[in-house]
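A.B. asks: Structures incoming, each one as structure tokens.
Nothing in this text is a laboratory measurement; each read-out follows from the coordinates by a stated rule. As the structure is a computational prediction, the values presented were derived from the model and not from experiment. Cβ atoms are built from the backbone, for glycine too; each structure is taken alone.
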Structure I
Amino acid sequence: MQSSNAQPARSRHLVTTRQGVAEVTAHRQPARAGILMVNLGTPDAPTAKALRPYLKQFLGDPRVVEVPRPIWWLILNGVILPFRAPKSAKAYAEVWTNEGSPLLFNNRRLAEKLATELEPDLPDVSLELAMSYGQPSIQAALERMKANNVQRLLVLPMYPQYSATTTASVFDQVTTWMQGQRFFPELRFINDFYRESSWQEAIADSVRRHQAEHGKPDKLLFSFHGIPKRNLQAGDPYYCQCQFSARKIAERLNLGEDDWQVSFQSRLGRAEWLKPYTDHTLEALGHAGVKKLQVICPGFSIDCLETLEEIAMEGKEEFVEAGGEDLQYIPCLNESDDHVAVLKQLCLRHGQGWPEFEGRCSEPEDHVRTRLEQADKAAVTLNLE
């Protein structure tokens, strides 16, 4: 999204690798607001070589695995990385496409559509996509915003429900970057959006559309990503928010108590995680005589390994082996128009009060002129010409 008040190219002679020059260059530009859209991340390729650094960064985050660092370092580097990387690479290869990782290219499409939707009304707001782990990184996105003179920052983690393992890890990385800055932007942070009626209705509509084409199932399963049970006991609200999400969506679909169920997937290690576990639930439903099952994952905004491989492929096999006949996976909202509309309204509301979100230039023309003159003087004084 480009500013409607972009300055002439005469300032570009200040752009070099020197820090002082970069600072002066940024200050010459109109002040802007920025939206940082963040998702979990993905390896660069579906190979063991690419998985090792990705998993090391991901599983090395103390927000993700809350185990004393010396102990976890030994487990991670001595056991998990050597054995899990090759196994994960095979799973990623199952969902990888010519465009690359589904999580990344679907999120890019969503970001592009959201930016396009916002641009006519908010010309002084830019949007950057970043990943907590892997590329594009949060730090690189923030540096680009800094170079674009973003002075007000709205952070949008792509997690409808809050968890310290996901949302808080984004906050950690953003504020860690800020600690190294002499001047950093005002900050607003969207913790979650599971209570948004538009989000609940968008999920319900996706179920309705799927069932209009494929028929209704014997049961609808809401499968959320799991976290250790001790996280819930320590105060993480994720479990309660997942239950609330499923209940509200079920109400919109007019489902009876026996028509739907909640489960939790993707557990790691031997500790107890949130129950019931999705794989155990799939087996139990198959044994119980459920023939047609539909599964949706409202904790994920974008389809990824956990939805496309773990549910649509592996989960389907588990269900059929247990006696079920058909498991249908209902995709995430991805880059759908409904998803764009939800996120647009979310950003507009959280940006209220900032001048860029009022649809006008953040600075009067006389202020811009004065600031440019000061920047020119600074460049001469600092010998940056």
Structure II
Amino acid sequence: MTDTTLRSAQPWGTLYSPPRGPARARIARIVFANAVRTLPVRVLFPDGTRMGAGGPDAPVLRVHRPNAFFHRLGVDAKIGFGEAYMVGDWSSPDLVELLTEFAARISTLIPPALQTLRRWVDRRQPAGADNTVAAARANIQRHYDLSNDLFAAFLDETMTYSSALFTPGDTDLHRGQIRKIDGMLDYAGVRAGSHVLEIGTGWGALAIQAARRGARVTTLTISAEQKVLAERRVAEAGMSERVQVLLRDYREAQGSYDAIVSVEMIEAVGQRYWPTYFAAVDRLLKPGGKFGLQSITMPNDRMLASRDSYTWIQKYIFPGGLIPSTEAIDESVARHTSLRVLAHRDFGLDYAETLRQWRERFTQRWSGVADLGFDDTFRRMWEFYLAYCEAGFRSGYLGVRQLSIGH
């Protein structure tokens, strides 16, 4: 991967030149100081200024370039905070612990009086992020087509990029991923002779495991990079006769299936297309069949408050994405299908542990990732991304749910 390819894959336009706007920067400093005033954190500045209510053992946010830091927050706090980390305006030796404190109080960091102004100051999602068939492919390419070798550097040998499901006392990542996959297949009733549709191939681990049960699998992806590697992995597993990998959008799927599975793909669908997604599942599922769904979730009030906002995660990691609430999933199933939720399980802390292990592997193997053409800004971006997500699950702000849905 060349540097040109890397830069074109991420919208890093104004990172190195903080935009001018002294008034907004001053306001940002006041709002930030108020937000951390009661937080158990320590914010340290080069001139000795301190903010936050944390004691000597509290996580530290060390601001290295205050002017640049507050300029970025002044332009857009939700995006600027992460961008400031990417370019080194601030750092933390306790990044996950620090972000966990922020995530645990995310709904109260901004005073209610200022929250009422959100609709005027929040940036809206770019029009191009709307997940039409063409735009969805472009959005997925921005993340999943970065490099198969990048993902191989920190995922386990199954190349599974979703939460593992652990058992008490056992946090082995490989066993946790197989347990998660088997749990999904059980929820969908996959057995020998089943014809299974998978929406979102990943790198083929679930399709291979279903084929090992004696099922026939049609699996859909819109990532060209994933398709190539998934087909190779399927062949290496000796399952090519049972697994067909198609470069196809779920809206273009045809046929009738005994079971459908989809693991952490709904987050990329977008709220506008949730009815289309669930209606497609209903159309494609045979009478008596089951749909196994795994989704990251967030509280319904936070989803409603942020669904139209443009965030750091959307700009740099998952363009066009929106995490649903459990209520939104239940409502979509009830309104747009003839199906109902039969069972579910939640395991958000398992995702925190999964992310911790990914983050450690990414850090330990950074030199190999750098050899692929990724620079230090990318490294800090992914450090922040993995730590930010881990903090969300540790604080309970984010969850993950598996559902069995059927007639």
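A.B. asks: Rg and Dmax of the Cα atoms in Å computed as 21.7, 69: which structure among I, II?
C.D. replies: II
A.B. asks: Starting from the value 19: which structure in I, II was relative contact order in percent (Cα under 8 Å, 6 or more apart) calculated from?
C.D. replies: Label of the source structure: II.
A.B. asks: Given 1.1 as the derived value for distance in nm of label points 7 Å out along Cα→Cβ at positions 269 and 285, which of the supplied structures I, II does it correspond to? It would help to have the intermediate numbers written out before the result.
C.D. replies: Values: I: 2.8; II: 1.1.
Of the options listed, only II reproduces it.
A.B. asks: Continuing with this model, one more query. Rank structures I, II by distance in nm of label points 7 Å out along Cα→Cβ at positions 77 and 349 and report only the one at the top, that is, the highest.
C.D. replies: The maximum falls on structure I.
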